[in-house]
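Please go over the structures that come below.
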Structure 1
Amino acid sequence: MITLNINNKPKAFDIAGDMPLLWAVRDVAGLSGTKFGCGMALCGACTVHVDGQPVRSCVTPVASVVGKRITTIEAIQDNPVGRRVQAAWRELDVVQCGYCQSGQIMSATALLQKTPNPTDQDIDDAMAGNICRCGTYVRVRAAIKHAAAKKGA
């Protein structure tokens, strides 16, 4: 049995320690907001937070996150920054097909928590590796800036 703290809820799972966190989150815990994209940590669709840091869950073994806080897109609104990012995404109509957007939001939230007033370079660096087949990069950047500007709201 492996106990994982997912979205502030510790729960024991009968899984192998080398199982990728993505499959524990999606298939075992039933939280399908985190997406499978490439399976090689190249596209960012599987991004979750582990102790507040963005990680690619498709290559993260569950044994490496035991005792750590795992946050998925389903609970990012519990974080004030995550709530602002999601609001900015809606206000600026960022989503096109939406498949990559949970990973984009998770990466953007981690960026704004670390760097509340990011430069374009900060955004480029933090969002590198988050691939959007629809090409919503301009809207993603605008939404991150919008969320940063709303920090007092």
Structure 2
Amino acid sequence: MHHHLILRVVAKLLLPFILLYALYVQWHGDYGPGGGFQAGVIFAVGFILYALVFGVEALTAVVPSFVLVGGMALGLLLYAGTGVASMLLGLDYLDYSKFGSDPVHGQEWGILIVELGVGIAVASAMTAIFVAFAHREPDLDDKDW
């Protein structure tokens, strides 16, 4: 444990900035480069860094599998639900014009909700894929090589 002290300290210092940057990319995505997919991947990278430094068991204690599955479902429901809500308002699927006081504000609100759904789904899926591969047993033993 003590031989990884510097790595653990640096990871603890970097993690808040990685997650904060992911939030910045998420909420800045409609004004510049970025958005839900990029933010989701950056968020997942923070979790994966945590798992690489502190162990997969530590990650699954912080983010249990039901949270990851729920995040994937919630992200999909936000995305699809936004489209269904626009259809219920008499618009085309994912036309957000009536979500605000005027069409421009409606488009802004709609894309924010959709990008939030994408970000949650991507972060959950990427983290779940990492955990699934990290818990996988190797097919070959060392002596087979």
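Brief remarks follow.
- Taking mean count of other Cβ atoms within 10 Å over residues 54-61 as the criterion, the largest value within structures 1, 2 is that of 1.
- Which of 1, 2 yields 1.4 [distance in nm of label points 7 Å out along Cα→Cβ at positions 22 and 110, calculated]: 1
- Volume of the Cα convex hull per residue in Å³ derived as 147 - corresponding label from 1, 2: 2
- Origin of the derived value 33, 18, 10 (Cα extents along the principal axes in Å, for residues 78-125 alone; candidates 1, 2): 2
- With helix-only ellipticity at 222 nm (-39500 (n - 2.57) for each DSSP H run of 4 or more, over all residues; to 500) derived as -9500, matching label from 1, 2: 1
- Taking relative contact order in percent (Cα under 8 Å, 6 or more apart) as the criterion, the top structure among 1, 2 is 2, with the largest value.
Quick note: the coordinates plus some simple rules give every number you see, no bench work behind them. On a predicted model such as this, the values are computed, not experimentally measured, just so you know. Cβ atoms are built from the backbone, for glycine too; each structure is taken alone.
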